[in-house]
Structure I
Amino acid sequence: MMTQPDVLRQIGTIARALDAISNVEFQALALTKGQYLYLVRICEQPGIITEHLAQQLRVDRTTANRAVQKLVTQGLIEKHAAKINRKNKELFPTATGLARYPQLKRENTYSNQVALADLSIDEAHQLAALLAKVSERVTADWTTVKQGGHRPY
């Protein structure tokens, strides 16, 4: 009987390696650990609120707030009160933040090309579809645990 492969270790290794590479390469842009993730999302979705940003990155609001505040302090993003719910702060990139976005995007494109180099286009699409399924299941558990639930293992 075959056992399931432990793909999560490989996914984790890939994620940590790419994160470590990005953290080193983006020091020249004065972006510290993981800040590039936030800046990219804000550049791609101007006006996003911190809560939605935290959900997309699968981090808690406190972590997201801390990262956002550092980006504000660095002059890379600005907060503006939302028109509908003024309690919410919409996040927008500054000119400086937008100027850094193309390099962040190029790094992502390059890393994606390296990761998929030995796959056919069909295999790459199949991998993307399978990872979307895995992400959906993991996100369901993340949501459960985030809301105080427990996983039945």
Structure II
Amino acid sequence: MVGGSTYGAGEVLLVGSSGGHLAQLVALESWYRDRRRAWVTFDTPDARSLLDGEDVVWAYHPTTRNVRNLVRNAALAFRVLRRRQVDAVVTTGAGVAVPFVVAARLRRIPTIYIEVYDRIDSATLTARLCRPFLSAMLVQWEEQRRMYPEATVVGNLL
């Protein structure tokens, strides 16, 4: 049992801020194509375009230095994970990722973080905040393993 459901019976929840974070999740299309899935991102024109026809939960933004939206997204995360059968949360980060990763971990749902491709010399704040709650840390460059020695290199998504 994972997250209250038999593993494999639920969906993958793909969580990422709009823009580059979302573009990197969308680049995983060959992996998620045949899986049940839902998305969590911000209601922006690029997200609406990229996710047309997909099951999307719109999160609250902005998230940077916005405690009110952090609280709102935490409540959203617990609500979404309680109502859906989620087998795993996969994220490329930014602010919306933190509450979903924490809530998933508390519900014993596997959490996978993919560090963004353009951060080679330093860890992102979101990755540092999510790291204690992760089931797996993935990176796109071997050089990123300096910050995340436990990470698995998956190669460049874009």
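Just so it is clear, none of the values below were taken in a lab; they were calculated from the coordinates. Computed from a predicted structure; not experimentally measured. Cβ atoms are built from the backbone, for glycine too; each structure is taken alone.
The greatest value of mean count of other Cβ atoms within 10 Å over residues 29-36 among structures I, II is that of I. Among candidates I, II, the computation of log10 I(q)/I(0) by the Debye sum over Cα atoms at q = 0.15, 0.18, 0.19 Å⁻¹ that gave -0.96, -1.24, -1.31 used structure I.
In this comparison of I, II, the computed figure 10.8, 28 for Rg and Dmax of the Cα atoms in Å, for residues 21-76 alone is attributed to I.
From which structure (I, II) was FRET efficiency 1/(1 + (r/R0)^6) of positions 61 and 93 (r between Cβ atoms, R0 = 25 Å, to 0.05) calculated, if the value obtained is 0.95?
Considering all the candidates, the number was obtained from II.
Looking at structures I, II, which one was percent of Cα pairs over 22 Å apart, for residues 37-116 alone calculated from, given that it came out as 19? Computing percent of Cα pairs over 22 Å apart, for residues 37-116 alone on every structure in I, II gives 19 only for II. Given that helix-only ellipticity at 222 nm (-39500 (n - 2.57) for each DSSP H run of 4 or more, over all residues; to 500), derived from a single structure, equals -21000, which label among I, II identifies that structure? Source structure: I.
When relative contact order in percent (Cα under 8 Å, 6 or more apart) is calculated for each of structures I, II, structure II gives the greatest result. Among candidates I, II, the computation of percent of Cα pairs over 17 Å apart, for residues 85-132 alone that gave 59 used structure I.
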